[in-house]
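Rule-based calculations on the coordinates, nothing more; no lab input. Keep in mind that what you see is a predicted model, and the values were worked out from it rather than measured. Cβ atoms are built from the backbone, for glycine too; each structure is taken alone.
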Structure I
Amino acid sequence: MEIKSHWENIYQTKAPTQVSWYQEHARLSLRLIADTGIDRADPIIDVGGGTSTLVDDLLADGYQHLTVLDISASALQTAQQRLGVRATAVTWIEADITQAQLPGQFYAVWHDRAVFHFLTQPHDRQRYIQAVRHAVKPGGHVIVATFALDGPPQCSGLNVTRYNPDSLHHEFGEDFQLLTSTRETHVTPFGTEQKFIYCYCRME
């Protein structure tokens, strides 16, 4: 199945609380974004944001310049409906991140929880990293979370590539300064555990 159709089918057939990656609040992501120390008016992009509540909590915390990108139009529509009138304060981009046309040197924070690990082909990972280099301001912040080495080998019927902090940082290269990494045990709505790692880098 073509990748966009795959994700549209998932978001059309499952409620946001029925997908394995659901979090009522993305607390670790929120903490890492706060730790960057950016101004509330600085632009943030949530890549693969889908129906995540991260955008809700960032708006509630006073962040003013938010972009949510996802390959699924259905996911973005669900998030917009949940936010109601607040959705007009957010920029919504329906795109595959390996093909997206993003503004250059624009974002202060690039956040991705559980997109990069789906890129099992080296050329797709390279396109993703090129997009980061293009779109993030010099000195900007990059927060990427993937399944850890002891995490699941698949998600939503797709294979994933699992990482430890060193191997994930190696994918991005030395022009990304690794500031911190942390592990998370995510409990799915079904009661199973998924092991994640988060890497927080500053782009040189």
Structure II
Amino acid sequence: MKKLVLATHNRDKFKEMTQALSGLGWEIFPAFEFPGVPDVVEDGSTLEENSLKKAKEISQFTGLTALSDDTGLFIDALNGDPGIYAARFAGEKCTYQDNVNKVLKLMTGVPIGARRAVFRTVITVYEPSGKADQVAGEVAGIITEKAMTEKGFGYDPIFMPEGFSKVFSLMTLEEKNQVSHRGRALQKARLILSKA
């Protein structure tokens, strides 16, 4: 069976991505299971640069095909912030809750009609030969006026996709993977992996 390493240290993301990539005939491993695996510094200026850097470094370290994603949240009312810095918006060692609280605080008083946001994910599949493929997925929605639940990771408790009456964190994993930015990018990544 072919082996695929997911270039993430985030266990929540690993679970979500593994579910979306199941049934392809690849054995999937998280990067954090490899002793001494580098913690890739995401110093690129775009999602594309960071996604490629993570996949390349993890592939070169493990000798396996690597898949990485980089995700940004672009909020109109915040001039596109947090953008590519979504994961560390409230500081380097911040929690999901810290990020959610910062966004909600910054958006205090913003009317519901002006709370539009777009989630965007770029996925890179990097093979040991040096071949790299990139795909992207995005979804528009709104930032709710308060967290709708304590569950979910990242901004899931406050992001409601267009056409839905519930936030990501109130969806099942299967539901979320059908409509989310990462789910859409992973569907495209499935096509790449099915041919690799």
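Numbers at a glance
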| quantity | calculated |
| --- | --- |
| Rg/Rh (Cα atoms, Kirkwood Rh), for residues 68-107 alone - highest-scoring structure of I, II | I |
| Which entry (I, II) yields the derived value 17.4 for mean count of other Cβ atoms within 10 Å over residues 84-91 | II |
| Which entry (I, II) yields the derived value 29, 17, 14 for semi-axes √(5λ) of the Cα gyration tensor in Å | II |
| Read-out FRET efficiency 1/(1 + (r/R0)^6) of positions 100 and 164 (r between Cβ atoms, R0 = 30 Å, to 0.05), computed value 0.65, structure in I, II | I |
| Per distance in nm of label points 7 Å out along Cα→Cβ at positions 44 and 180, the highest-valued of structures I, II | II |
